[in-house]
Structure P
Amino acid sequence: MVLDLFFVVMSSDFLRFFTENRDIDGWQDTAFSWVIEAVLISVVGAGIMLTLKWLRKRTAGVISEKAWSRNATIVFILIGLAPVLLLALVFYYASRDFETVVGVSGLAKGVVFAWFLYAMLMLAGHLGAWRRDIF
């Protein structure tokens, strides 16, 4: 299963989606790095936000603070989109290759991809004991 996902990511059509300039030799490596960084940013962002929620619930003194409404949970998830965007911008501008190969449209596509993965990970994180907070 993991190998199948790896081969899908490595396919040229998928990587081509995230790039503007494919005239440069080795553009696949840069596009693959951009996709991997988007995945890592999503995982780290979701991990941090889930940890923050766990800490807030754990340190709550009153039972009413431990029970989150659906709206509060959705707002908390949406707040987590900002750090994902900021991390993506930092990684994008840290490498000249990303600016050259990925381009601005690839940056936007990578951010949306990272947001999607982040949202899916946050929803998956709420499938356990916190399922009543969102579902």
Structure Q
Amino acid sequence: MKLSLLFRLVGAAVFVQVALGGLVTFNFIDAGVHIVWGIVLFVLALIAVAAVAMAKPRPRQLMGLAGAQAGLIVVQALLGFITLGSGSQVVAWFHFLVAMGIFGMALSGTFMAMRVERTGASPSPQMSSG
């Protein structure tokens, strides 16, 4: 599977997750749906990490981004459960802000992966010689 397609899938899953979070916030759906979709999202993020790790040559920046994204999803889950348990609006806002960060990482990862696929090199900037 192409890395850029995988990051697009992660981005789409994050978008759905944010929409489900809004539906939970306004009591249109049960929080369980949001939680299950979060697990699906985490699995997709882990698949992205594994796919980047197996790429030859391994794009270091994309690897760091994919790993950080998976880590933020874990933080996101903790914030979500704290929000459910406490009802804190402050924690809920942090939960939402982290979600936007995860979405941004998915978009950035898509463009980095597209560059890697096009050039076959790491997405780091090239030094000019003159």
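Read-outs throughout are calculated quantities, based only on the coordinates presented, and are distinct from any laboratory measurement. From a predicted model like this one, the values you see are computed outputs, not experimental measurements. Cβ atoms are built from the backbone, for glycine too; each structure is taken alone.
Comparing distance in nm of label points 7 Å out along Cα→Cβ at positions 15 and 39 across P, Q, which structure shows the greatest value? It would help to have the intermediate numbers written out before the result.
Details: P: 1.3; Q: 2.5.
For this comparison of distance in nm of label points 7 Å out along Cα→Cβ at positions 15 and 39, the top structure is Q.
For the read-out Rg/Rh (Cα atoms, Kirkwood Rh), a value of 1.08 was computed from one structure; give its label from P, Q. Walk me through the intermediate numbers first.
Working: P: 1.08; Q: 1.06.
The read-out was computed on structure P.
Which of the displayed structures (P, Q) returns the greatest value of distance in nm of label points 7 Å out along Cα→Cβ at positions 71 and 103 on calculation?
P
-24000 is what came out when helix-only ellipticity at 222 nm (-39500 (n - 2.57) for each DSSP H run of 4 or more, over all residues; to 500) was calculated for one structure; which of P, Q is it? Provide the component values of the computation, followed by the final result.
Details: P: -24000; Q: -29000.
Traced to structure P.
To test your reading of the models, identify which of P, Q gives 3.0 for distance in nm of label points 7 Å out along Cα→Cβ at positions 95 and 111 when calculated. Intermediate results must be reported in sequence, preceding the final value.
Details: P: 1.8; Q: 3.0.
Matching structure: Q.
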